[in-house]
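These are the structures in question, set out in turn.
Laboratory data are not the source of any read-out in this text; all were calculated from the coordinates shown. Nothing here was measured: the structure is a model prediction, and the numbers come from that model. Cβ atoms are built from the backbone, for glycine too; each structure is taken alone.
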Structure 1
Amino acid sequence: MPSQEVFNYLIESGLDIGQSRYNKFDSLESNNDLLGLFEIISGFKDRMNNHPVFTGLCIVANPDFEKIQENDFKKYYYEPFSESLKNYPEHDKVLDLWKEGAERKLFVPQFHGREHLNVQRWLRDLGRGNKHTFIAFQKRLWGIETSLITKDYLAAFDMDYPSDLNYMKNVIEEGLDLFEKLLGYKAKYFVPPNGPLNLGLEATLHEKGIKYITLDKRQKEPLGNGKYKTHYRYLGKQNRYEQVYLSRNAEFEPSVEGIDWVMKCLKDIEIAFRMRKPAVISSHRVNYIGTLDSKNRDKGLKQLSELISKILKNWPEVEFITSIELGELIRKN
């Protein structure tokens, strides 16, 4: 969500988006959002002298809205996310902070996709003249669901037609090349936006250096034309390219109301450790963003600090590692 003004405009335009926490709180992370996160996690260390660490699943591009409109929505153009940041008031240091986070092992970027957008699905709706899609386009966003937007634009690799597959291969290749150009190193870990992934894309990921992938434990693989195939996975399972599947088994989402997230996450960790498994915590950007509502960021960071304190108290032998390090441990064993 670009701003509170845009949010208000969409509501006034009749788009029923008010209940989503992403619409209310989420925006591109600002300098202060990242600095606040780094300040919290750098204040803690495990017995091996490691700070808690976020494996940041990062998107490296966004649509170039002006070029797309100039071409009557018939062709797609994108810009590096570093260009997108220039449209926001307090975001000029974000890319440098990503790099700093990696160097200090506080926030280590890995690959989430070129865009958090199903490009072909979105362009088709724009070409058909979907009113809500166009209103959002004019305000430079797409990540909404309404009465007229019924398919998930955020699921970048949810294949509507088998013919979409080649385009998605290109998205992965260009996205990973752009990731390396921006960050200065190759990504090794990939999580598809919102989950769906046709397994034909694993070969492309393998060729581009991806060694670790997170897919749902019960994954519905999109085949196109509304068909899906179900697969079952476990932590450490390998595919035919010897890529290791990682899975998450704990949640921490303090921007969701009505749940004691510290206690819930601690229980998730306890179950994982009791089963002699690593605890892999899922936590989304929206929990730490203050651009639209600074109270949202303050609450998220406060509860994060409380969570880490209790983890260290409950399990003083705990070790903090990245998802890449977890994957490497699994490979060695």
Structure 2
Amino acid sequence: MPGISLLPPSSDPVRLFEVFNGSFGSKLLVAAARHFRLFEKLGDSDCSFEELANRLELADRPTHVLVTALCALGLLAKQAERYSLTAMAKDFLVPSSPFDVSDYLDLAADAPGVVRLVESMRTNRPKGTQQDGEGAQYIYRDGLNSAMSDTQKAQRLTMALAGRARTTAPLLAGRISLDDCELLLDVAAGTGFFSIAFLQRYPNLRAKVLELPKVVPLVKELAQAHGVADRLEVVAGNMFHDPWPQADAILLSNVLHDWDVPDCLKLLERCREALPPGGRVLIHDAFLNDSLDGPLPIAIYSIVLFFLTEGRAYSLAEYREWLQLCGFEPGEVQPTIVHCGVLSAVKRGTE
């Protein structure tokens, strides 16, 4: 049945997303200088990641986000697994320096956005999940007050991400060959645009979308509009607890960055269980450098992820380590758009 065709854009909207996310970089800088006094506490000394987390009284996840962003900004340097201030940080962000501009940053120290970010970093919890909070937005788990439990809110938030998915989906489908694949499982698929793009490219392919019940009607509507409803099945369920359909390939597009490391490993274990030997998992995401010091746009995006979800941005080295632990052989990354790429990995055969 004919429907709307998903076609790639003629340009990359990456600058729009960089500007939109950019305010989080300034908030984190103010938080580091005025709330956590990081530059004052480090001074001329150096320390390990664990020592810095202890000095700042922060858990691992917020410390990772903070350190990565400050390294990307050129304010922290890492050598032999120890962190120290760069010359720029010593000149302009240490109170004893004659060039100190910390008071300038102090003008924004009490701004609501900065205060909320500091609260999230100190509690290691995303926006809205603190006591008396309005609830989480983009994540759902049992026992968590989440907008994804409400049909109207869940569909509105899903559609808020639809533009980015619609932009990247046809490019992703063009980067990965699924000629040998009969069934694609798209986990936490949102609108289902990625499955739709693959189905339009591969007429013999079938797909199953695993999504929360409140989003299921939206996915079905979009599949119908794009002419693939006869080959796309929507399965309602919680990806952490409900059964996964067996598949030849599994897509995790912008999924793992919503979760902390133990949950990422749990999801990759579930991928292994749902795939045959030789089956593939496709991780489509934005990746940090293996040294966790940039690039700057992804480091800032990681702050956004930290604030809104239980995750952060991860490096290719981190993903490859997890994949190997879970029984996969990772391959190379194929770039798509908006700083994203897709990392493919093949499930190892039984030994």
For mean projected area of the Cα convex hull in nm², find whichever of 1, 2 sits highest and give me its label. 2
To which of 1, 2 does the computed value 15.5 (mean count of other Cβ atoms within 10 Å over residues 63-70) belong? 1
From which structure (1, 2) was distance in nm of label points 7 Å out along Cα→Cβ at positions 95 and 303 calculated, if the value obtained is 2.2? 2
semi-axes √(5λ) of the Cα gyration tensor in Å, for residues 223-310 alone derived as 27, 17, 14 - corresponding label from 1, 2: 2
Suppose you compute FRET efficiency 1/(1 + (r/R0)^6) of positions 71 and 183 (r between Cβ atoms, R0 = 30 Å, to 0.05) for every structure in 1, 2: which one lands on 0.10? 2
